[in-house]
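Heads up, there are several structures right after this.
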Structure P
C-alpha cells in the first residue's frame, strides 16, 4: 500500500507545471556583484528545486543570441562564452559547466514546428552571458541541462510572445522556461557607481508591473506607444523582448510574484519575476 501511495504522489508531482521566470541579467559584472537580485535568485532556486523535484532542464532566451530566424541550441556541451570586453580578469575565469540536452532541444524544435515556425538547430552554440550569468545565481551547481533559444532579429513583442506560447507545454514536462533580459537598458546613461534610481526607470518598471498584475497583455504588447519613457528605457528593444517570451510561456491566468525590484547604477532595473498559477 505504501508503494502505491508513493507512486500516486510521484505521478501527481510529475504533471505539476513549473513556473516561468523573467530575470534581468544587468551587466556582466552581475556575476561578481550580485547586489540584492543575486541572493534572491539563489533563494528562489532552492525553493524551486524543493517544490519541483521533477526539474530536468532549462530553456532560456537571451538577447545576446540574435539570429536571422528561430534557432535552438542543440550543443550537448556548450562552452561558457565570455562575450564581452574590458572587465576585471576575475570575470573571465568564471565557468558555468552545465550540459546541453539535444533531446530537449529536439522537443523545443518539434513544438515550434507544430506552431508553424521555421526553427533550426545550432549544434555549436555556446552559452552567452545573458544565460550563464543569471543561471550562476539561480542554479549554482550547474547540474541542470540548459538549452538556449535565439531571439529572432526581426521579431517584435507579438512574435516573441508567440514563441513563448508555443513552448508552454514544456512546463508540464519538468522544464523551466526563462526569459533573460533587462527591465530597463539604456547603456548611453551608464556611468558606473551606485546612484539613486532615475525617475523614468521607476515609472517605466512600475507601469510594466501594473500591466502584468492586471493581465493586460494587449497593453503590454503595445508598450512602445503606451508605456511611459519607453524609448528612453529601451532605445533598442532586444533586452526587453525576452519578457514576452516569459509572458507567453506563462500563459493567460498566470500570476506574477516579484523576486527583485532592484536598480543598479541608477538606470539598470534588475526586476526578476516568477509567473505561475496559484493552484500550481
Structure Q
C-alpha cells in the first residue's frame, strides 16, 4: 500500500509518525473520510471545505493548497489501484498538529503531519440493507458542544469509542448518543433520521452533532421528492414510537434501522420512505 505522508508517497512500512506527534500524544488533529464511485470522488469540495473548517477552528494550518488536493487524492487512488470500475476507494485524510516537545502549547509543533490513506472501500453486507440493523441508545453522552464543538471533525474519538464499546457489548450495529438534555444527537460515525407521522425528522445541529455530508444530501433529496422534513429535538420515547429509522454516512450511504434497544422499529422491516430515499440516492449519487 502507498501512503501519502508529508509531501511524498511512501510504502505502508515506511509510513512512520513520530511518537512525539501531538496527534498521538493528545488527539490534536482533524480528519475526513471520503469515498469514490469509480474514479469520481463523492462530494469532494464539501469534504475538503469541512476539513479546512475543522483545521481553522483549532488553529491548524494545512500545508497543502486547496487546489492541489484533487490531483493528490487521485494519485493516491491510482497508486493503490482503487477508484476503478472494480474497486471504489476509501480515502482517509488525517492532519495532526505534528511532532513537538511534550506540552499542550500548539506552538511546540512547527509543522503539521499530513497522511492520506487510499484503500478499497468495503461496503456493509447487502443483507443489512435488506433486513436493517439493530442499534442501542448508549449511556455514554455526546460531548457538550460548549466544551468541544461537534463541527470539529477531530481525531480525538474517545467519546464515540466508548459508545461503540457499548454497542459491541450489546451485539448491536451501533449506538445512538443523547446530549446533555436527553435529546437524540447521532451515532458514533453516522447521522440519524426518523420517520414519524409521515414526516422525515432528524436532530437539529443545535443538539450537538456533526453536519454530515450524506445527511445534507438526504435533506436535499427529500425536498426534491416532496417529503416534508423537520429538524428538531427528539427524545428516546419518540425514537421508540417512530415508524422508520435510518442512519447516514459517506461509506454506508443510507442504512435502515429495524430495532432500537431490542424494540422493533415500525413493523421491524425497512420502511417505504427509507427505501424510496435509498433508491433515489443510488440513482443520483453520481451527480454529486
Structure R
C-alpha cells in the first residue's frame, strides 16, 4: 500500500454550512430531536445539502454497534428506540417539502431484526403523511436476520434500496472487521431480484489499486446492482484510518465511464460524492 497522505488537494474544497436553508433544517431537526448522517458522519457536502433544504435522516439513534475503522459515527451500546421517530421524520419531511427523502440508520446488532421494523414503520409513516415523496432507504446488513429483514423492507415498497459495499473486497477484513463482503453482495442480489431499484456506494483512497476497484465493481454488477456512487475517502477523525491516496477528478471520470460500460444504469463518481449526495438526481441519471 502507498504511504499516508497528509495534504488535501485543491479539488477537495468543502462548503462551510451556512445561510437560511441550513439554519431552517437545523431548526426543524432540533425541534423534533432528529438525527442526520450528514452531521454524525461529518459529511463534506453538508453545507450544500442543508443549504438546499435536504438531509439524510438517521434513525434508531446515533450510536453504532459496528467498529468500521473509517467511520466517524459514535460506536458503543445504543440506547432504546424512540417509538414516535417514524412519525416525527414524516412530519419533518412535510415541513421541508421534500419530494425525495433518504432514510438510513446506524447498525443495530442488538436488535433481533437489525432494525428492519423501524425502517418499515418509517416508510409507512412517510407514505401516509407525504404520499408524493419518494423514499430511498440506505440499509445495513441486518446481521443474522438479513434474509427476513430485507424481505420485509422490499415488501414495504420504498422507491429504492441502497446498501453500501463501502470498501474493496480485499480491504474488508481490516476496515470492516464486523462486516461480511459476501453477505452484502447477497443482500444486493436479493434487492436486484425484486421490483425495487438497487444501489450501492464505494469509497476509495484506502490503499486499494485500480484492479481492486474494478473487481469490486464487477461483483456489484454481477449482483444486479443498478446504481453506483464512488467517492474519495476523507479522514474526519484523528482515530480513523489514514488516507493512502487522493484520486483526481479525471480518475473519477474514468471510473464512471468504466462502470457505465460494465452495465450500471446510473453512476455518480467524483471526489466529494457520497452515497446519498444528490440522491434524487442519481436515482434517475444515466
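Throughout, read-outs are computed from the coordinates displayed, never taken from laboratory work. Keep in mind that this is a model prediction, so the values were computed, not measured. Cβ atoms are built from the backbone, for glycine too; each structure is taken alone.
For structures P, Q, R, calculate distance in nm of label points 7 Å out along Cα→Cβ at positions 151 and 167 and state which one comes out highest.
Working: P: 1.4; Q: 2.5; R: 3.2.
Answer by largest value of distance in nm of label points 7 Å out along Cα→Cβ at positions 151 and 167: R.
Assign the value 11.4, 34, calculated as Rg and Dmax of the Cα atoms in Å, for residues 175-238 alone, to the correct structure from P, Q, R.
Numbers: P: 12.9, 38; Q: 11.4, 34; R: 12.9, 42.
Checking each candidate, the match is Q.
When distance in nm of label points 7 Å out along Cα→Cβ at positions 79 and 183 is computed for each of P, Q, R, which one produces 4.4? Write down the numbers at each step before the final one.
Numbers: P: 3.5; Q: 4.4; R: 2.7.
The read-out was computed on structure Q.
Comparing structures P, Q, R by mean count of other Cβ atoms within 10 Å over residues 143-150, which one has the largest value? It would help to have the intermediate numbers written out before the result.
On the way: P: 23.5; Q: 14.2; R: 18.5.
Greatest value across P, Q, R: structure P.
Looking just at distance in nm of label points 7 Å out along Cα→Cβ at positions 31 and 215, which of the labels P, Q, R belongs to the structure with the highest value? Walk me through the intermediate numbers first.
Working: P: 4.0; Q: 1.9; R: 5.2.
Biggest value here belongs to R.
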